[in-house]
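J.: Read through the structures below before going on.
Read-outs: derived from the displayed coordinates by stated rules, not from any lab. Here the structure is a predicted model, which means the values were calculated and not measured. Cβ atoms are built from the backbone, for glycine too; each structure is taken alone.
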Structure I
Amino acid sequence: MKERFEDDCELGIWEIKEGYDELMAGVHLFPGERKRLDNFKSEARKIEFLSVRTLLKALINTCGPIVYNQNSKPYLEHCPYKISISHSKNITAIMVSKTKKLGIDLEFMSHKIAKVQHKFINEHEYITQNAGNRSYHLYIHWCAKEALYKICDKQDINFRQNLTIEPFEPQDCGIITGWVDNIHWHDKFELNYFTINNYVVVYCCKKT
């Protein structure tokens, strides 16, 4: 799946059906990337690593290696594109833009999220009491906060204290509003969400 929106933002989603050898044959690894790949002990982690580069190649025909800053935020070296990456189980998602800050997160929905909601839901936020939608609603909040965390460069953010999602009723897809309030930011963001199979995807892009 590939979608262009906001003039200069592109979103790609890759369902991983290939094995290691097939993915490896289709990508070019920059100096240092092969060593990093070989350091992963898990084949699943290696496949995830390769799927990111496969999808990036499909989006922009990769112009530089993916590197990480001191906050583990990815960026493309020697390349004009900004990037945001997310992966869960068998799905990889990437957003790219030359002019906008980006944040994307996707999560496979299990039944465990209610046990940790106290860590990221604050007293200003609303979660439906409908038992059938409650877990889904929590996952939208979690993914939205992950996307905000990424778009704000992962700087000094506590999910419960510094991030707030305005109340909304969960639908199959929609637009929600989130706030970031910390020493670096006091700003409002518009986020889009949708589902694909049993995954929630939330993304945000904003002019720098």
Structure II
Amino acid sequence: MILAFDTSSAACTAALFDGAGACLARKDEIIGRGHSERLVPMLDDLLEGRRADSILVGVGPGSFTGIRVGIAAAHGLAIGWNAQVSGMSSLALLVAGAASAGAVAVAVSGGHGELFVQQFDHGAPTTDLINLPPVEAAEMVSAAIVVGSGAQALVDARGWGEARDLSPSAANALTLPVSLRSLAAKPVYARAPDARPRQAA
């Protein structure tokens, strides 16, 4: 079985798949903050005593804290179950829920008034991941459909397009291209964390 979950956004989402890729169970909740308190109980409810052979965890970009919570949980479960763990693109997971086979841009609020932005076509990335203010980010994507928590800000800055404030669902994890669900299980921040170590005098 395959367990997939993502905690990079306001959503806490998890899904369990059988060996053939059929979704056996799923849970999707919008919780805002508090992933560290909600994730484990959610997984307990989802698994009902079952164990997975493989774990897919969203690696961002998104909430620094949420990403770290998810990856730590994935590594802990992998050790306990002797399971394989891989990372998946949280932005690609958002695109997978857009129900569009064409070009889709993702815009996720990244703090400091900036957006994490990337464009996809048929689920595959066609631009690099960028982190810019909305006006600058708007110049980098051409897709009419923009999804994610920062979609409206990007569409407003650009002056055209359709914004969809979607949340990721782990139930879409296995629809991602293999290259986007076989990443290293470590954070993709796209910019440096706000807290930095003090420099030596």
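J.: Hey, distance in nm of label points 7 Å out along Cα→Cβ at positions 10 and 186 derived from one of I, II reads 3.9; which structure?
T.: Values: I: 3.9; II: 3.2.
Answer for the origin of the read-out: I.
J.: Distance in nm of label points 7 Å out along Cα→Cβ at positions 26 and 42 was computed and gave 1.3; which structure, I, II, did it come from?
T.: On the way: I: 2.2; II: 1.3.
Structure II accounts for this read-out.
J.: A value of 27, 16, 10 was derived for semi-axes √(5λ) of the Cα gyration tensor in Å, for residues 58-177 alone; which structure in I, II was it taken from?
T.: Working: I: 29, 16, 13; II: 27, 16, 10.
Structure II accounts for this read-out.
J.: Comparing relative contact order in percent (Cα under 8 Å, 6 or more apart) across I, II, which is largest?
T.: Details: I: 18; II: 22.
The structure with the largest value is II.
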